[in-house]
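Asks: Take a look at the structures below.
Read the figures in this text as sums done on the coordinates, not as results from a lab. Since we're looking at a predicted model, the values are computed, not measured. Cβ atoms are built from the backbone, for glycine too; each structure is taken alone.
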Structure P
């Protein structure tokens with residue numbers, strides 16, 4: 001079994017790779033911005049030897065063309081820069097929507113065009129949402145709009161491909177203990193979700209061979225703690 005994970009330098013992508021390697025999958029990762037060497041060093045472990053390959057694309061992720069068909073694809077890429085809407089420049093708004101919503105949609109179209117569904121061949125398209133896909137939070141209006149957009153996209157794709165074994169998932173979690181999550185400086189980071197725990201839950205769902213399908217998985221924090229001012 002093979003999986004392709006975009007946004008390879010992110011904390012969740014690395015945890016997802018670990019979770020699938022532990023299940024004896026082959027893991028290919030795609031990164032941008034000259035980060036391939038850093039990602040490669042992360043996977044110089046005995047369990048990863050011969051089962052991990054890192055690709056680098058100079059432009060958008062949707063410019064990348066896979067060499068083969070995979071059983072699972074992961075799209076965790078997003079930008080998160082909390083700010084009041086009136087404090088955001090047009091370029092920042094457009095960039096956040098481009099990276100988090102438009103490019104994953106373009107990439108999904110490309111993957112489906114190159115590798116249409118095969119009879120009785122399961123394929124999972126896994127999008128990383130957020131609890132922001134179901135609520136709105138101040139100073140994150142564009143991010144919330146992006147995640148709401150992914151929710152609508154996943155629901156529509158599951159209907160469009162209902163006659164196939166292609167499945168579209170939205171894994172929506174609360175704030176994780178990653179570089180992105182730590183931008184919420186008013187919250188106690190000890191209450192953040194650990195990427196390894198989230199990745200394990202995701203891998204468990206995708207790898208299950210049962211007929212159960214939960215297209216929208218919400219992983220919330222049991223408690224949220226704020227730092228004293």
Structure Q
């Protein structure tokens with residue numbers, strides 16, 4: 001099987017998998033094999049930290065998510081795939097790896113791949129959610145006041161304007177993007193009205209279809 005390219009950003013997660021004990025792997029696989037379809041990624045990462053007593057749950061999650069593409073693009077069984085991923089990790093690593101560490105990584109990778117169905121379903125569900133357009137990943141509003149200076153510098157009565165910067169981080173391609181808008185209070189009121197309408201519509205749809213559909217989001 002051709003060596004699989006491992007992105008450098010998931011290297012930390014591979015290294016962790018090579019160090020997890022039997023009991024840690026049991027806790028990990030029990031959790032990921034029963035993941036609910038509507039769970040948020042941040043919750044999964046936090047649970048990794050708690051279960052495994054680590055602080056890099058986010059990096060581990062990123063590594064596990066990266067397996068989905070490989071699983072869909074190859075017809076190899078999980079044993080061969082685990083071997084190929086291990087070989088790729090060895091090639092990428094700049095350190096000398098012991099035989100025990102290599103064997104443990106390969107074994108742990110195979111265990112994860114054997115219990116991957118729920119993760120794959122969650123990824124596919126989120127892809128479907130994003131397929132209709134860009135998806136917001138972060139959103140902030142920053143409020144600011146700006147003084148207006150006139151020709152008369154001695155004027156005790158100053159003028160000012162209040163503005164609000166709406167900043168969105170979104171995904172819709174290979175990498176996250178950012179866009180921002182400057183709005184005033186009238187804009188915010190209009191946006192609030194539209195958001196409240198959308199929330200009402202969302203609840204109406206949920207009430208109408210709750211008996212026939214399992215609404216995930």
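Asks: Where is FRET efficiency 1/(1 + (r/R0)^6) of positions 123 and 163 (r between Cβ atoms, R0 = 41 Å, to 0.05) largest, in which of P, Q? Walk me through the numbers before you get to the answer.
Replies: Details: P: 1.00; Q: 0.55.
Comparing P, Q by FRET efficiency 1/(1 + (r/R0)^6) of positions 123 and 163 (r between Cβ atoms, R0 = 41 Å, to 0.05), the maximum is at P.
Asks: Now, a different point. Quick check on the output: 2.7 is distance in nm of label points 7 Å out along Cα→Cβ at positions 91 and 147, derived from one of P, Q. Which one produced it?
Replies: Considering all the candidates, the number was obtained from P.
Asks: From which structure (P, Q) was helix-only ellipticity at 222 nm (-39500 (n - 2.57) for each DSSP H run of 4 or more, over all residues; to 500) calculated, if the value obtained is -17500?
Replies: Answer for the origin of the read-out: Q.
Asks: To which of P, Q does the computed value 1.00 (Cα Rg over 2.2 N^0.38 Å) belong? The partial results should precede the final answer.
Replies: Numbers: P: 1.00; Q: 1.44.
Source structure for this number: P.
Asks: Now for a separate question. If mean count of other Cβ atoms within 10 Å over residues 27-34 is calculated from each of P, Q, which structure is the one that comes out at 20.0? Numbers along the way, then the final one.
Replies: On the way: P: 20.0; Q: 15.9.
Going label by label, the one that fits is P.
Asks: For which of the structures P, Q does the calculation of mean count of other Cβ atoms within 10 Å over residues 75-82 return 19.6?
Replies: Only one of P, Q returns 19.6 for mean count of other Cβ atoms within 10 Å over residues 75-82, namely P.
Asks: Let me ask another. Upon calculation of distance in nm of label points 7 Å out along Cα→Cβ at positions 35 and 67 from the atomic coordinates, which of the structures P, Q produces 1.0? Please report the intermediate quantities before stating the final value.
Replies: Values: P: 2.3; Q: 1.0.
Value 1.0 for distance in nm of label points 7 Å out along Cα→Cβ at positions 35 and 67 corresponds to Q out of P, Q.
Asks: Thinking of P, Q, which structure, once distance in nm of label points 7 Å out along Cα→Cβ at positions 43 and 195 is computed, gives back 2.2?
Replies: That value comes from structure Q.
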